Structure formats: C-alpha cells, structure tokens
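Below are structures written as structure tokens.
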Structure P
Amino acid sequence: MALGGIGNLAFAPLHFVLILIPVLSGLLSLVTAVSTRRAAFALGWWFGLGHFSVGFYWVGNAFIVADVGIISGILSVVMLAAVSAVSIGIVALFCTFVRTSGLYQLVFFASLWTAAEWCRSFLVLGGFPWNLMGYVWGFSDAMVQVTSVTGVFGLSAMTVFCAAAASPLLNGTFPVSLRELGALLTALALMSAIWLGGMIRLNAASEDVFDGIRLRLVQANITQHHKWSTELREAHFKTHLE
C-alpha cells in the first residue's frame, strides 16, 4: 500500500519520475514471488489502494467546499480508490498466468497495465482517466511528443515497461541473466529514443503567432450551493455578462 502511495511522487506537481523505477519494479518483483493467484490479486489491490488513495485526494476537496464534511470526503476518496484498485489487482492476477522473464515479462506487464488504464478511462464509473502513467511526463515537452503517434496510453505502456525493467535487480539474484540484462538495456534505449525523437520534432516545428486575439476570463464567484439552482440560472447569466 505504501509502495503504491509513493508512486504519486512521479505525478504533478513534483514529477519525480525516477521513483517509478523502485515502485513498479518492486511491484513486479513482489508479484513474481507470490505463490498463489489470490495473493497476487490481494497484493495488486493493496498497491492500487495506496496508489489511488493518494492520487485521488483532491476529490475530497469538493466535499469540504460543499460543506458536506471532511469525513465524507475521506470516505469517498477511499471508496473510489478501492474500486479503482481492482484494476491493479487484476493486472497482478493475470501476471501469474504467464511465468516468464526478461523482455516478454515486461511487455506482458506493460500491456496489462495499459489495458487496465484504458478500461478505467472508458468503462469503469463512466470513465475516470486519472493517474495514467503517461501523465508523469507532463513537465517534459520532448517526452510527450511521442503521444502524437501513440496517444497517452502508448506513452503509459512504454513508461511502465521501462520503469519495471529493474525488477530482476530487486530479486537478489546476481548476476542477472542475459535475457534480463537485454530487457534492461532495451528500456534504456527506448527512453533515450523517445526523448531524442521529441527533441528532433520540437526543433523542426514552426512557431505560428497570431496577433489581435483578445480573451476575457470571467470569475463570477457564485457560491457552490447556488451554482446549480435552476431558478437562479438567469441571474447567473447576467452576473457573467456584467
């Protein structure tokens, strides 16, 4: 659970992306070591509970602003995290169906993780695409250029693949096999290629500037409990115009 929570350091505003290496490599290493599928699901679910409880903290702010109470906010965050954590539990469960190592293991793990993100983004709870691994690169214009081809889910898959590549180093078996070493080198090459390709694309891009555009942003400061009142709709409209 703590391991999953720590993984949020990779997201905004800190963007401590390197923390994903021990987090995802640690998760894959632990899942590989469990003896039963039930234990694998439980491990993934607890990881997900910690990961999403921290990542969804902002949901609780709505309950505080609406004067519902902080307890209701905390419970809502935990319940939402518990449901979302099932996706990570399923990822861990399916990892036990294919016992492999090296490049194949990383591809399988990254594919499962990305499939879980896609389902969470479009199918579960009406769609909730939060804490996708591709988001951790929001600070780097170069790293996100690849999404013009792969989309955010492709970047998520490559991020998980590369971050989990260090899992053999956590198993305590030295030296690592050639297959595992090859997977680690592939991950390093992939990250380098994404960055290099992004830099090339940015340097080749043209900057189009359009003059004469005027924007006006209006904050009417309408209170939360009046915001959705239908009888005040016209008054709200006039407030924005004034």
Structure Q
Amino acid sequence: MKPLVEPPQSAAGETKPRKAAAKAPTRRSRAVAAKRGTIMAAALEFFSLYGLHGTSLDQVAERADVSKTNLLYYFPSKEDLYIAVLKGLLDIWLAPLKALQPDQHPLEAIREYIRLKLCVSRDHPQASRLFCLEMVQGAPLLKQELGGSLKTLVEDKSDVIRGWIKEELIAPVDPMQLIFMLWATTQHYADFGVQVEAITGKTLSDPDYFEQTVSNVQRIITEGIQRRD
C-alpha cells in the first residue's frame, strides 16, 4: 500500500529524507512545553496568593491567554495543574541540594548551597510561598512526593554530610537538622519577604542587600559547623 503522501524523490528515483517531517515532532514538543509553561506560570501567580481552592481555572486561562478548553487539554483538572506546578517548583527548590557531592569541600559546598538557595528565594518567591502554603495546609496533594523522592534525596544528602563528619572535615552535627536549618534560613527571605521588607526596607532584589544576606547566612552557618580542634 502506498503512503497517503508520496515522499519526494530525486531525479534518480532515490527517496529524499523528509527533513521537515523529522523536525516536526521536535517543534511540536517545544510548542507543547512552552504552552504548558505559560499556563503553569499563570497558575503559580494565583495559587501562591489564593491557594488551590481560592483559584479558578477561568482566572488562570485568562491570565495565560488561552481558552479554558485549551487549558484542560494540557491539564485535565485544577488538581492536576496544581500538582504539576508544585512538582515544577520542587525541581527548582531542590536543585541546590542535589548539587551537594561527597568530593566537595564541605564548607565551600555549604557556602555555594546558601548562595544558590538565596538566588531561588530572590528569583522565585511565589514558588517558595506556594510550597510553604501547601505545607501549612498539611500537604494533602504532595504527601506522596514528600515521603518518596524528597525523603530519598534528603537521606542521600544526609549520607554525604555524615561522610564529611566521618572524615573530620566538619563538626559532628545531625545532618537532617543542618538541612532543615539551611532550608529555614534561606527560604525565610521568600516566605516572609513582606516582613523582611517592612523591617529593613530592603528585599533580595537589592544587589547590596542580597550580597550582605548571603555573606551573613554563610558565616553564621559555616562557623557553626567548623571543627574547633
């Protein structure tokens, strides 16, 4: 049976490669990813302010400049969209932690982690606030993720910290408590950004204040885990 569309042939009768057709799936994949990204960015704006139940798909569709029907093609329900947004922000939020490796010098690794995490708080405050809101509500839609991949990642990086302790590169500390402290200090500037600005008159968007914050948090944390002998 002949194909519905004959492939173009050369003068010698050889079939020419369908370059345009070969590239089409890639272009389509990029278009789908871009559309999903636009919808998720619009959803994040509303979810971070009003939560899952206070946000409507009509609001998100209007902000993303798509029809509600088109939105539902990419995300079949509001819950699916919400979970996709949460998982996307988890990828951003956890990237600095994933970067911790056993062969790094621990103090330099922790300093770099703090800088990267504060960059996330500066550049993605809505994402951090949404994650905080989900935790306050008991993480009803994210518990499986928290008890699965997140738990595994924290356990893996706790082993990295234990290795540093065993090699006597840092003082003995509870690895998970250190990770929790790093999360708390760096995310504070996003989750409580309004409070920080009200008290200091500054935000992490101020380059000088950002560097001052990075330096202080780095010093406070690393001096607490340095060996004293």
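Quick note: the coordinates plus some simple rules give every number you see, no bench work behind them. Because the structure is predicted, anything quoted here is derived from the model rather than measured. Cβ atoms are built from the backbone, for glycine too; each structure is taken alone.
Could you tell me which structure in P, Q was used to calculate mean count of other Cβ atoms within 10 Å over residues 49-56 as 14.1?
Numbers: P: 22.0; Q: 14.1.
Considering all the candidates, the number was obtained from Q.
If FRET efficiency 1/(1 + (r/R0)^6) of positions 97 and 201 (r between Cβ atoms, R0 = 30 Å, to 0.05) computes to 0.45, which of P, Q did it come from?
Working: P: 0.20; Q: 0.45.
Traced to structure Q.
With helix-only ellipticity at 222 nm (-39500 (n - 2.57) for each DSSP H run of 4 or more, over all residues; to 500) coming out at -23000, pick the structure among P, Q it was computed from.
Working: P: -20500; Q: -23000.
It must be structure Q, since only it matches.
Comparing structures P, Q by volume of the Cα convex hull per residue in Å³, for residues 57-104 alone, which one has the largest value?
Numbers: P: 79; Q: 87.
Between P, Q, the highest calculated value is found for Q.
Once Cα Rg over 2.2 N^0.38 Å is calculated for all of P, Q, which comes out largest?
On the way: P: 1.23; Q: 1.36.
Sorting by Cα Rg over 2.2 N^0.38 Å in descending order puts Q first.
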